[in-house]
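In the part that follows, the structures are each spelled out as structure tokens.
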Structure I
Amino acid sequence: MTSPLLTLPGVYAPQHDTQLLAAELDREPLAPGAEVLDIGTGSGAVALAAAGRGARVTAVDISWRAVFTARLNARLARLPLRVLRGDLLAPVAGRTFDLVLANPPYVPAPSSRLPSRGPSRAWDAGRDGRLVLDRICHGAPALLRPGGRLLLVHSALSDPDRTLELLRGHGLHASLIRRRWVPFGPVLIERQPWLLEQELLEPEQTREGLVVIRAARAH
């Protein structure tokens with residue numbers, strides 16, 4: 001992963017999920033000039049890792065601060081990166097890619113709606129954590145070229161089996177390829193009582209499971 005990276009206030013800074021997705025990207029075959037899409041790019045960390053391997057990368061984020069941050073980091077790294085502002089897949093409608101990367105909001109939250117502003121927009125995703133994940137699972141398959149692949153990271157709290165079911169329902173070969181346990185961060189520590197009430201956590205649980213799911217379209 002390209003470093004060091006600057007992160008403007010209010011932009012999701014690279015964390016365990018970013019590192020996990022970047023590590024799986026490193027293992028993924030990527031031909032020079034491959035077309036790559038990074039959904040929810042934040043600081044641009046994963047997008048720049050792909051650009052550093054010679055891919056032609058488009059990055060998308062709904063936050064103007066994230067767009068500016070990713071553009072700034074691309075300039076500092078002297079790597080070509082096209083960064084678009086928009087809601088998930090809308091800015092790239094009609095295009096297809098060899099590889100789609102996604103680290104979307106996925107944390108279960110007491111509100112049934114997505115936040116419209118503030119830093120929590122980078123992680124809160126409805127009561128089951130799937131308001132954004134479901135949209136990606138339904139929309140991303142159409143972005144994949146024959147042989148194209150999707151790498152998606154999210155929490156085990158937000159139902160990886162549902163992710164696999166939806167992607168397979170769109171004709172993709174999908175599997176959970178990586179799982180990592182990490183200590184609770186500030187958001188889960190603060191939200192722990194509510195998560196326990198929802199039976200999403202065990203009483204003594206202090207670590208969160210992160211998963212990477214890979215889905216591929218047949219040639």
Structure II
Amino acid sequence: MKDRNIIYRSEIYVYDQDRPLPAVVRNYTEEDFDDLIQIQSECFPPPFPSELWWNKEQLKNHVTLFPEGALCIEVNGELAGSLTGLITDFDPEHPNHTWEEVTDNGYIRNHNPNGNTLYIVDISVRPKYRKLGLGKIMMQSMYHVVIQKGLDRLLGGGRMPGYHKKADEMSASEYLQAVVKGELKDPVITFLLRCGRMPIGVVENYLEDEESCGYAALMEWKNPFK
């Protein structure tokens with residue numbers, strides 16, 4: 001397949017209960033930066049440190065180095081969420097890594113156009129829009145990018161924010177299996193399962209994340225055409 005930059009735009013309807021609302025999934029651009037930072041502030045309010053929200057240098061790199069991996073969704077003309085990815089070369093035999101390492105701390109200067117894996121850097125949805133299924137819609141849109149670019153998979157580390165409540169009773173791997181079996185629910189892992197992502201293991205020291213006790217579940221979606 002001939003490689004080219006995707007200018008992604010998909011017009012759809014999302015449902016607020018029984019009420020359809022017009023929505024658009026598209027690539028985000030420099031004109032969206034202020035809104036994207038505002039979304040981060042709503043998704044990660046204090047005491048989350050504001051210096052860890054997106055900054056304009058990071059966002060500039062996203063739209064410059066890999067614009068195909070910079071997606072956002074509008075609902076009724078308002079920016080409601082974003083999903084950011086980069087391409088990396090992933091070796092399933094050596095899965096351990098940290099978020100900082102694989103995403104260049106969100107700056108994606110290590111984006112590798114010749115890699116085999118689209119790696120999810122971040123997904124954010126404004127709290128007031130979180131019952132509309134926007135995260136799943138954006139994730140499915142990123143699957144289109146995986147297919148168009150002929151990559152092997154989409155991959156990312158999923159936080160396990162419910163794990164700290166069970167850490168005294170089970171290992172992180174056992175917690176993940178309990179969520180997969182439906183014995184437990186986890187707000188992030190359950191969401192990723194609903195998006196079609198499959199767990200391939202647990203990595204430790206992925207993020208400084210007390211709720212997940214530093215663990216993350218590696219969650220994969222394989223390109224069905226490969």
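Quick notes
- Structures I, II, by volume of the Cα convex hull per residue in Å³, for residues 118-173 alone: label with the highest value: II
- Parent structure of the calculated result 9, 36, 38, 15, 2, given that P(r) over Cα pairs in 10 Å bins from 0, in percent is the read-out and I, II the choices: I
- Which of I, II yields 23.4 [mean count of other Cβ atoms within 10 Å over residues 150-157, calculated]: I
- The maximum of distance in nm of label points 7 Å out along Cα→Cβ at positions 22 and 46 over structures I, II, that is, the highest value, falls on II.
We did not get these values from a lab; they are worked out from the coordinates using the rules stated. The shown structure was predicted, so the numbers you read here are calculated from the model rather than taken from an experiment. Cβ atoms are built from the backbone, for glycine too; each structure is taken alone.
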